[in-house]
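Student: Next up: some structures, all given as structure tokens.
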Structure 1
Amino acid sequence: MSRFFPTADECGRHTIFGNVTIRTFAGDHAQLSFVDVPAGGVVDWHSHPHEQLGMVISGTLTFFIGDEEKTLTAGDFYFIPGGVRHRVVAVGGPAQALDVFFPIRDEYR
């Protein structure tokens, strides 16, 4: 494994919340997670101590963060502070997002 150029096979792969899949890679202090949300897919209500921010890459996702709700499309950013409950729903088809976590989520390595 190259420290600087990991291949897809060297990344973590996980299925979360039913049929939502993620591919992850961690550096020394932060972690990326590429999220594939199928049509009708839901990342159900949860929280974690990690700060999370990201961008919708394709499709449309409705985010419920704390007491706010907003529908985002490709190019839109979001921020989820640690400890804040959140949920995400795919709207009108599949969608993809790129998350950044700090600190690293060891369960997603």
Structure 2
Amino acid sequence: MTFAPFDIVVVPFPYSDRLAEKRRPALVVSASALGEQLDRLWVAMITTDRGRHLHGDAQIDDLQTAGLPAASILRASKIATIEVDRVLRRAGRLSFADEAAATRALRACAGF
């Protein structure tokens, strides 16, 4: 299966502070070639956590296009590498407006 930047997938996303994972939506942030050639994806966490705002958070406004059931935010500060075969399903894709917000959030966290 091939994935492109800004696709939303459902994956077992690893916690950053413990050896566990949680099934959740995530945003594909890697180039398609990474998945095609190495069978890996870089994905950024999507969460419904509204309790706190972190550096690199971006609200996802078009939930229908994204395939998300509830109000959600992209948490660009939490990125994971996963094997393509661990993707449970494709949920949707970000709208153009949400792509722009996600790009700003990811750039705010990147060191280059």
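What follows is calculated from the coordinates using simple rules that are stated; it is not laboratory data. What you see is a predicted model; the values in this text were computed from it and never measured. Cβ atoms are built from the backbone, for glycine too; each structure is taken alone.
Student: Given a value of 106 for volume of the Cα convex hull per residue in Å³, calculated from one of 1, 2, which structure does it belong to?
Tutor: Working: 1: 96; 2: 106.
Traced to structure 2.
Student: For semi-axes √(5λ) of the Cα gyration tensor in Å, for residues 18-57 alone, the calculated result is 20, 13, 9, so let me know which of 1, 2 that is.
Tutor: Checking each candidate, the match is 1.
Student: Still on this model: Compare distance in nm of label points 7 Å out along Cα→Cβ at positions 34 and 50 across structures 1, 2 and report the one with the greatest value.
Tutor: 2
Student: Let me ask something additional. With helix-only ellipticity at 222 nm (-39500 (n - 2.57) for each DSSP H run of 4 or more, over all residues; to 500) derived from the coordinates and found to be 0, which of 1, 2 does the value describe?
Tutor: Comparing all candidates, it corresponds to 1.
Student: Comparing FRET efficiency 1/(1 + (r/R0)^6) of positions 10 and 90 (r between Cβ atoms, R0 = 30 Å, to 0.05) across structures 1, 2, which is largest?
Tutor: When FRET efficiency 1/(1 + (r/R0)^6) of positions 10 and 90 (r between Cβ atoms, R0 = 30 Å, to 0.05) is calculated for 1, 2, structure 2 comes out on top.
Student: For relative contact order in percent (Cα under 8 Å, 6 or more apart), which structure out of 1, 2 has the highest calculated value?
Tutor: Biggest value here belongs to 1.
Student: When mean count of other Cβ atoms within 10 Å over residues 74-81 is computed for each of 1, 2, which one produces 19.6?
Tutor: For mean count of other Cβ atoms within 10 Å over residues 74-81, the value 19.6 is produced by structure 2.
Student: To which of 1, 2 does the computed value 3.0 (distance in nm of label points 7 Å out along Cα→Cβ at positions 26 and 42) belong? It would help to have the intermediate numbers written out before the result.
Tutor: On the way: 1: 3.0; 2: 1.3.
Only one of 1, 2 returns 3.0 for distance in nm of label points 7 Å out along Cα→Cβ at positions 26 and 42, namely 1.
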